[in-house]
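J.: Listed below are the structures to be examined.
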Structure 1
Amino acid sequence: MATKKSLELDDELALSEPQKYKVLLLNDDYSSMDFVIDILMTIFHKSYAESEEIMIEVHKTEKGICGVYTYEIAETKISQVTKIAREQGFPLKAVMEEE
């Protein structure tokens, strides 16, 4: 039989889902469409068709969702986008928003 103390302890141990964050690419006038598609395929593991769809969304609406991740993974993906974009001479920027 569970005691009041053990029930309280069970409640304290209940794990909550980690907060999720959307990673978005922001539109700019310099990053090529092919480069954006490559980023989506390599960093976000999207198919060519999905990448093309997101790239068009970024172009038309100024931003597009690449995926939803925990904070640490979202932060890593943003860093990867920034690093590769700078290496290739593009100003492409990724940001995160709480879901």
Structure 2
Amino acid sequence: MKSSVKSDYFTKDQEQMARFSKALGHPVRIAILQLLNSRSCCFHGDMAAELPIAKSTLSQHLNELKGAGLIQGDITPPTVKYCVNKQNWALAKKLLNKLLT
């Protein structure tokens, strides 16, 4: 009996690119990344005041970006700090550039 595992077919780069792409697949997440990229340091404060969405919705989008490794965050109540994960952001740009060229 022949075993066929889908994950054996795709490269790690393909799987990582798909994960990044899924996280980038919503305009709110793009806006979050643009906001974080516009800062010279990590964002402290209430992003819901910067973006026209509810805090609970924002939290879901932040979790998706964090799960993909595109952002990193420290939650030390009452402060929340989010930054772009520079290493993974560079990898995402490299992988997507490779796909689009």
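J.: Identify the structure, out of 1, 2, from whose coordinates Cα extents along the principal axes in Å was calculated to give 56, 32, 23.
T.: Derived from 2, not from the others.
J.: By the measure relative contact order in percent (Cα under 8 Å, 6 or more apart), tell me the structure among 1, 2 with the highest figure.
T.: Looking at the calculated values, the largest one is 1.
J.: Right, here's the next one. On percent of Cα pairs over 14 Å apart, for residues 49-88 alone, which of the structures labelled 1, 2 is highest?
T.: For this comparison of percent of Cα pairs over 14 Å apart, for residues 49-88 alone, the top structure is 1.
Any read-out appearing in this document is the output of simple, stated calculations on the displayed coordinates, not a laboratory observation. Owing to the predicted nature of the structure, the values given are computational and were not obtained by experimental measurement.
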